[in-house]
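Where a number appears in this text, it was derived from the coordinates with a stated rule and is not lab data. Bear in mind that the values here come from a model prediction, so they are computed numbers and not experimental data. Cβ atoms are built from the backbone, for glycine too; each structure is taken alone.
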Structure 1
Amino acid sequence: MGHYVLRRVLQMIPVFLGATLLIFLMVYSLPGDPIAAMFGDKAADPATVANLRHQYYLDQPLWKQYLHYMNNIFHLDFGTSFTGRPVSEIMADAFPVTIRLALVAFFFEIVIGLPLGLIAGLKRGSVADTVVLLLTLVVISIPVFVLGYIAQTVFAINLGWVTATVQDSRDISQLILPGLVLASLSLAYVARLTRTSIGENLRADYMRTAVAKGLPRRTVIGRHLLRNSLIPVVTFLGTDLGALMGGAIVTEGIFNIAGVGNVLYKAINQKEGPTVVGIVTVLVLVYLVASLVVDLLYAVLDPRIRYA
């Protein structure tokens, strides 16, 4: 196991470098001068502009800028935004908010998506199966921003059960509705993926053997069916946790949540290169770590899987 983890960590290094390089090139190759954009319509003093370009290393070739950035990253320095605030401070304020929102959404995926998929998979062709398929199809068909405004109108404005916007992101109860909206698409995919996996494993030889041995139904489903059926679902859930954090831009905008998505959206509009690259770099790390954890969970779910 130790050798496998070490090998996977070493494999993550070129992936991380390649991803950060692409992100850096895409952000800093965009047309327009971010320093000039800081002054808006006002005429900027050429000496001041030159000083700022030198301060943010923008007067150097792109490859030198990237090397300078990566050198700072290895020293846990994400640079300074064009407003003069350290990017690490901006992320320290935004990431806890988005992490809480993503965990709430992740919770809904597990407690709603998995049971729906299990019911549909065990009762394929029944009314329950048809209802689950139709409901998940409807959710998948509706864009998140439309679903968000519908949920906001119905539950906040019409019913008054929740506030239309999040006033305090530390209050988990205020994150329930935006968390459900954020989880909606993934929740539907989890239910459908679980249903498909359950259906395939029900026809497997090991299931017929377990039933023939006279094992209790609970044991057959819990110990044999679920453990094997959850492998593709765990793969999806593991990578989706990073996707929830990166894909919260729309949800955070609708519910006025000051998280990573909201900060990232504003930074892109203002051409805040250091902020954009810093946030996305951390999101890449989240994806990589989640992928490693998923691989290690395979051995827990399926004893046949062993890591040398």
Structure 2
Amino acid sequence: MAFTHLDDDGNVAMVDVSSKPGTLRTARAEGRISLHPDTLLQLQGEGMPKGNVLTAAKIAGIQAAKQASALIPLCHQLNLSWVDLSFSVGPEGIDITATARTKEATGVEMEALTAVSVAALTIYDMCKAVDKGMEIGGIRLVSKTGGKSAAPGYRPRTAILVLSDSIAAGTARDRSGEILREGFMAAGCRVEGVRIIADDPAELEGAVDAFVAEGMELIVTSGGTGLGPRDITVDTLTPKFSRRLPGIEQALFSWGQGKTRTAMLSRLAAGVIGDSIVVCLPGSAGAASDALEVLVPSMFHAFSMMKGEGH
């Protein structure tokens, strides 16, 4: 997909997606080329001078999808998992549909749209000797899935708990909590509680219990996961977990380790307390941003599962 923005000098620049995790992404596009009825009869009867029109158009569309980054400035080069085109011949023209799929960090809309466009142009080229009135139009994106659109449904009631002696004392600024709050709100979550407390086990336990009692479905803590003497988050909360969520932990570890070698020293944790999912994150701004990239929107499916709605 092509992402562009203006840099500090007002010039266009490719958007850096290196911080985004790869996920399964699909895009479907469609378009239409109108042809004379006599041309359509020749096409269906394989009587065109240049041969089988739709076979050539399908191959051209697939090739074009693979070359989208070379054709469109600032479009990211993607490793496509699958591309396919289909054609529906009607009395006045041909409807073209293209579907593209990848497991990359950005979407495949441009690849699907390019496939439709070049397939239509190929039909035009192969039929122009017998039809001077062809028209191409209606090229549009029909649907896309993956990335932030992967889980369009339920969004949990969310609470954020920042643990830091210095922030609680007013001698430091909270950055991670603000990043988490903005990120979950942007994802559609109802962020109904944000608290900052000192690194104190009793205060932590009381705050989490209060959030659980208030019906917060997702509780995200920031801070207290390291190896220091005041890093008490994981030691305090894991005994309260009725179920551990190792998949979430492993995804967070894997993503952080791929970006920062020292991520191996963090003791993040995820589990269930009552009817709430609790995720314990390191207290850095980078860890908060990484967590949003990993958790949103994939983990939201967990709340449907917990309500007995299955997969």
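Of structures 1, 2, which gives 3.9 when distance in nm of label points 7 Å out along Cα→Cβ at positions 141 and 261 is computed from the coordinates? Label of the originating structure: 2. The value 3.8 for distance in nm of label points 7 Å out along Cα→Cβ at positions 85 and 117 was derived from one model only; which of 1, 2 is it? Only structure 1 yields this read-out. In this comparison of 1, 2, the computed figure -10000 for helix-only ellipticity at 222 nm (-39500 (n - 2.57) for each DSSP H run of 4 or more, over all residues; to 500) is attributed to 2. Looking at relative contact order in percent (Cα under 8 Å, 6 or more apart) over structures 1, 2, structure 1 comes out largest.
Quick check on the output: 0.9 is distance in nm of label points 7 Å out along Cα→Cβ at positions 245 and 285, derived from one of 1, 2. Which one produced it? Computed on structure 1.
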